[in-house]
1. Taking volume of the Cα convex hull per residue in Å³ for each of P, Q, R, which is largest?
2. Where does the value -9000 come from, among P, Q, R, when helix-only ellipticity at 222 nm (-39500 (n - 2.57) for each DSSP H run of 4 or more, over all residues; to 500) is the thing being computed?
Structure P
Amino acid sequence: MKRDRHWQLKQLFLQKKRITIKELCETFGISVETARRDLNTLEEEGFVRRNYGGAVLVDNTDTQDLMPRWDARFTQNLNEKRAIAREMLHWIPDHSIIALDSGTSIFELAKLLSEKKDLTILTNDLRVAVELSSNTDHTLYYIGGAVKKDDMITTGFLATDFLDHFSQIDLTILSADGFDVNVGLTDYNVEMGTLKAAMIKKSKQAIVGIDHSKFSINAFYKVCGVNSLSMVITDDKVPREFVDLLEKAGIQTILVKA
């Protein structure tokens with residue numbers, strides 16, 4: 001119940017940017033003490049900043065420069081990304097509904113999806129959408145929303161609301177800006193992180209594919225904890241200690257060789 005309220009609260013902040021404790025109490029039918037605890041939790045996650053009488057959505061524009069441009073990221077650890085994409089392909093059933101996150105690893109996967117049959121695919125990544133529409137016969141839905149021009153993706157509350165038109169998704173396949181076994185998946189962009197979380201929530205299963213360089217990076221926004229994931233696919237350069245922690249948490253972990 002609390003988890004659902006926190007999710008709804010985040011959606012409200014993305015729309016309104018600034019909310020008072022009074023508004024929270026009236027909207028959710030909660031006490032002042034509960035509203036304050038909810039805001040404290042969101043502040044600890046880095047999602048909002050508390051102020052007198054309420055909180056404001058954190059402006060994360062100053063974190064965007066921490067990520068290299070897409071064309072620079074594309075060439076980083078490319079062999080590892082291609083090996084991870086090939087492994088991810090094995091776990092996609094024919095005739096299924098899947099959601100594809102944005103990113104360079106997901107783009108590598110998109111180039112392989114012509115090998116699958118009769119997929120329904122949702123994605124917010126324009127590059128992925130163009131690849132799929134040009135080279136496959138799968139049913140494709142492009143998730144609308146605010147366009148993040150540098151990365152050619154859509155984000156924001158309109159993007160997350162788009163997912164409400166689907167009763168469920170069989171499988172979500174994700175990348176991440178950072179991955180800390182003790183924290184979970186993280187993203188530098190709040191709105192992108194929120195969309196990833198919405199995909200996971202709607203899905204029966206979630207697989208994350210990340211190369212070794214993403215481990216121990218704790219980016220701005222927490223997307224989910226490791227227990228929300230069905231599987232982690234990475235390359236064999238990842239330190240063994242991380243693999244042991246994942247397996248101890250009961251998360252199936254697959255290492256691929258580039």
Structure Q
Amino acid sequence: MLSRTFRIAFFAIAVAGRSLAQITPVAPEPAAEFKLDTSLVYTRGSYGLPADTDIFIALVSPTYEATDWRLQAMLPYVWLNGPASVVGNAGTSLVSRHESGVGDASIAGAWKFIQGTDGWNASLGAKVKLPTADDTKGLGTGKIDTAFEADVSRKLGSLTPFGTLGYEFLGESERYPMKDGLFATAGVVATTSEKTSVGIAGNWRQPTISGGSSAAELMGFFQEKITATSHIQIFILHGYTDASPEIAVGATLGLAF
């Protein structure tokens with residue numbers, strides 16, 4: 001699967017695009033464009049273990065946005081310090097470790113089948129995670145995973161409520177006994193000026209390992225449009241269960257070409 005850290009970072013990038021759409025005039029026939037998001041994310045959590053694990057992740061996420069569809073990739077590099085792995089307390093080490101390397105890359109696509117009808121927007125999407133990381137270092141699971149999701153939002157003046165519902169199919173191994181499951185997100189974006197938006201969102205996911213707990217997190221974010229083709233977003237997140245990081249913070253710089 002996308003690790004908890006990767007999922008949080010990818011979610012923040014997705015929200016950045018949704019938030020930016022609220023402060024950008026929409027042309028009747030939007031042209032296809034290429035976007036590039038670069039993100040830095042830090043998470044800390046114990047995941048039910050005696051010691052905390054710190055994870056730094058640098059992400060590059062290129063996106064091709066067409067009128068009716070979107071194609072996006074996520075290419076991470078990970079620094080890990082602690083006994084847990086990037087998927088929490090699955091694949092843990094008996095002692096704290098210092099590891100770094102390429103993380104599991106992912107590719108996502110979406111079909112935007114409703115766009116602006118009475119303020120409604122909706123899409124259907126799929127993600128594939130590729131085992132590009134070294135699973136023996138705790139940087140990935142070593143398996144291919146897939147996820148399918150539906151996204152919906154509606155613009156109501158300066159507010160845009162949004163939600164996501166999806167299901168993940170996770171590859172299993174002896175090291176990572178993963179479980180398939182549902183995930184969901186709900187939140188709202190508020191436009192505060194021609195260049196600025198803020199928002200809040202909650203994430204939930206069924207347990208990803210046998211005997212584990214569901215993940216539950218709350219995230220707040222701020223986004224500022226720098227120029228017509230660039231923006232910056234900052235987010236902070238708090239987790240409420242052992243399946244989530246206790247805290248995560250990150251920043252994304254987005255460019256459109």
Structure R
Amino acid sequence: MGELVFIGLGLHDEEGLSLRGQAEARTCDSVFTELYTNVMPGLKIEKLEGIIGKPVKVLSRKDVEQLAESVIISPAKVSKVGFLVAGDPMVATTHVDLRLRAHKAGVVTRIVHAASILTAAAGATGLQSYKFGRTITVPVSQTGEIPESVINAIATNFEVGLHSLVLLEIDVEKQRHVTIPAALEKITHLSRGKSKNPIRPETLAVGLARVEAPNMIVRAGSIAELSGLEFGDPPYCLIFPSHLHFVEAEALQVFCGAPQELVASQR
């Protein structure tokens with residue numbers, strides 16, 4: 001009997017691979033990874049191979065989403081296959097789909113978890129993780145426009161006192177991404193004239209770039225202020241805080257440089 005083991009790599013580089021993840025990867029007969037659903041700025045495949053003592057084959061979107069039965073699932077029927085995934089393995093729908101297909105093919109699957117931006121963003125800012133609502137994604141698009149569902153989701157979270165984590169999409173294969181200033185400009189523009197409008201130039205927001213990297217940037221301020229800052233290379237995300245506990249308000253000031261008067265307005 002073979003198996004397919006999904007192993008999380010964490011957020012920044014190969015050192016985010018847990019000891020358990022290393023041990024699992026070392027006992028695999030073959031190891032794959034994909035680098036199109038997310039970006040790990042510091043990842044070096046050669047260093048990763050050195051850690052686990054095995055070659056790592058990088059798969060394309062086509063390999064994972066169209067050819068998975070022959071490339072991944074078929075070998076996993078008769079051998080132990082490791083699939084290394086940026087962040088925590090089951091955050092991306094692609095990986096849930098792959099696990100389902102493996103299960104339907106009679107392949108045993110397991111997961112080795114790792115750090116995820118869904119919890120790391122809260123930790124980096126000092127906001128309470130249980131106070132986040134629905135996570136939102138700003139997609140890469142040909143026109144640069146964003147769907148109204150982005151604004152509606154932020155407004156819905158805000159109404160019930162929940163913070164909004166907004167992920168800014170990266171199209172790795174086409175080398176395109178949504179920047180923090182561009183996302184803020186589009187979100188602010190789209191929210192104008194809305195009856196439920198928590199987003200204005202003076203609204204408190206947090207911009208995060210390259211979480212866990214040595215050159216990570218986490219900055220809180222008004223949308224107008226953040227729109228003028230340079231955040232460097234991706235990956236990026238935004239947080240729109242709702243009502244703040246006094247500890248959260250202090251954390252945003254101490255850890256993220258938020259102006260006191262701005263966080264006080266959301267207490």
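Every number here is computed from the coordinates shown, using simple stated rules; none is lab data. Source: prediction; values computed, not measured.
1. R
2. Answer by label: R.
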